[in-house]
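Where a number appears in this text, it was derived from the coordinates with a stated rule and is not lab data. In this text the structure is predicted, and so the values were computed from the model without any measurement. Cβ atoms are built from the backbone, for glycine too; each structure is taken alone.
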Structure 1
Amino acid sequence: MLSKSILSYRGPLSFSTIDWVLSEFKLAVPEHNISFKTYKKMISILIEALENVSKYSDQLLCNGERPQDFCPSCRISCNDSLIQMETSNPVRNHEVNPLRSRIDNVNSHDSQALKELYKSTMNDGKFSSHGGAGLGFIEMAKTAGNKLEYNFKTLSTEYSLYTLRVSMSK
């Protein structure tokens with residue numbers, strides 16, 4: 001994470017929690033010299049990332065009986081030139097390779113190819129078992145203008161901690 005913390009949350013995610021995170025970010029923007037354009041882009045990225053966490057994270061794991069790594073988290077930080085959003089959530093180990101493959105595919109495209117990938121994915125009309133069409137990663141990479149960074153850390157024989165980091169110019 002970057003040097004100045006703007007926002008940090010750890011716990012179960014619901015639509016009301018996402019609204020709270022977005023509101024808190026909006027309130028913090030003026031004191032961190034974030035332009036309106038950057039704010040709008042980061043809101044778009046935050047919505048995509050937090051909806052993904054809400055949709056794909058096993059929310060039942062976030063309780064007092066498990067370590068904190070099993071709870072979803074979101075952090076936003078910045079320095080003088082960059083702003084960065086990081087989300088973490090547990091995923092089942094059998095989902096790690098497909099997730100890695102999807103992000104690597106998005107990261108292998110330049111900005112023009114991302115536009116084409118977005119169009120072809122939209123026209124494909126296929127939806128995952130979770131109801132997504134696979135546009136979220138493409139949209140985040142297009143909006144940020146940077147590659148998506150990610151990491152997986154094994155938590156147990158059944159789960160890994162998935163961390164997504166999206167950075168962009170401030």
Structure 2
Amino acid sequence: MPENDLLFTTDHAMAVLEQTPNGVLVVDKKTIIRYVNPSFYDMFHCVGETVSGQPAAKVLHSDCFERAIASGGRLTAKETASEHGVSFRAGIFPVEGQDLYCGIFVDISEEERARQRLRDLSASTLERAQEVISRQMQAAQEIAHLLGESTAETKVLLVKLMSLFKEKGRL
């Protein structure tokens with residue numbers, strides 16, 4: 001056995017599950033919650049609530065576990081649970097040799113907020129650009145109108161002057 005191999009015990013696995021920054025939820029085949037790690041409680045703002053024994057859909061406000069089980073046990077989903085104020089990416093998979101399914105939930109709320117800010121900024125920029133274009137078109141139309149009026153007035157004046165010179169030339 002190589003020297004860097006670690007005898008990975010149940011205690012190690014539990015320590016990893018308890019310390020990971022990602023939410024972990026384990027459900028049975030009826031999607032009843034059997035295990036929740038501390039990060040899940042934090043992510044879904046349900047610290048102090050009794051979550052174990054509840055249907056996953058009731059807590060998540062999503063049917064992702066039902067969809068995973070229906071599709072053979074594996075699913076990757078990106079969803080928002082607005083009731084909890086969280087957007088998440090979930091990877092759901094069956095636990096080998098058990099009638100259990102595990103979901104790993106990564107909080108992508110900040111990424112989604114940044115994406116929304118970018119969409120809002122883009123929409124605002126496009127709106128302002130449209131306003132500038134409209135003002136420019138209006139100014140161009142006003143200038144064209146004034147030039148047209150001035151040209152018409154100049155033509156009238158020149159025609160009158162030409163008439164006067166023609167009349168003087170006849171005298």
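Compute distance in nm of label points 7 Å out along Cα→Cβ at positions 36 and 100 for each of 1, 2 and report the one that scores greatest.
Values: 1: 4.4; 2: 1.6.
When distance in nm of label points 7 Å out along Cα→Cβ at positions 36 and 100 is computed for each of 1, 2, structure 1 gives the biggest number.
Can you rank 1, 2 by distance in nm of label points 7 Å out along Cα→Cβ at positions 12 and 156 and just name the one with the largest value?
Working: 1: 1.7; 2: 9.8.
By distance in nm of label points 7 Å out along Cα→Cβ at positions 12 and 156, the leading structure of 1, 2 is 2.
With Rg and Dmax of the Cα atoms in Å, for residues 52-139 alone coming out at 15.6, 47, pick the structure among 1, 2 it was computed from.
Working: 1: 15.6, 47; 2: 20.8, 75.
The structure behind it is 1.
Of the structures labelled 1, 2, which one yields 16 when relative contact order in percent (Cα under 8 Å, 6 or more apart) is computed from its coordinates?
Details: 1: 27; 2: 16.
That value comes from structure 2.
Computing helix-only ellipticity at 222 nm (-39500 (n - 2.57) for each DSSP H run of 4 or more, over all residues; to 500) gives -13500 for which of 1, 2?
On the way: 1: -13500; 2: -18000.
Structure of origin is 1.
A value of 25, 14, 5 was derived for semi-axes √(5λ) of the Cα gyration tensor in Å, for residues 44-83 alone; which structure in 1, 2 was it taken from? Spell out each step's value before the answer.
Values: 1: 25, 14, 5; 2: 21, 13, 7.
Label of the originating structure: 1.
Upon calculation of Cα extents along the principal axes in Å from the atomic coordinates, which of the structures 1, 2 produces 124, 43, 33?
2
Tell me which structure, out of 1, 2, gives 1.00 once FRET efficiency 1/(1 + (r/R0)^6) of positions 116 and 148 (r between Cβ atoms, R0 = 41 Å, to 0.05) is calculated. Mind dumping the intermediate values first?
Numbers: 1: 1.00; 2: 0.30.
Label of the source structure: 1.
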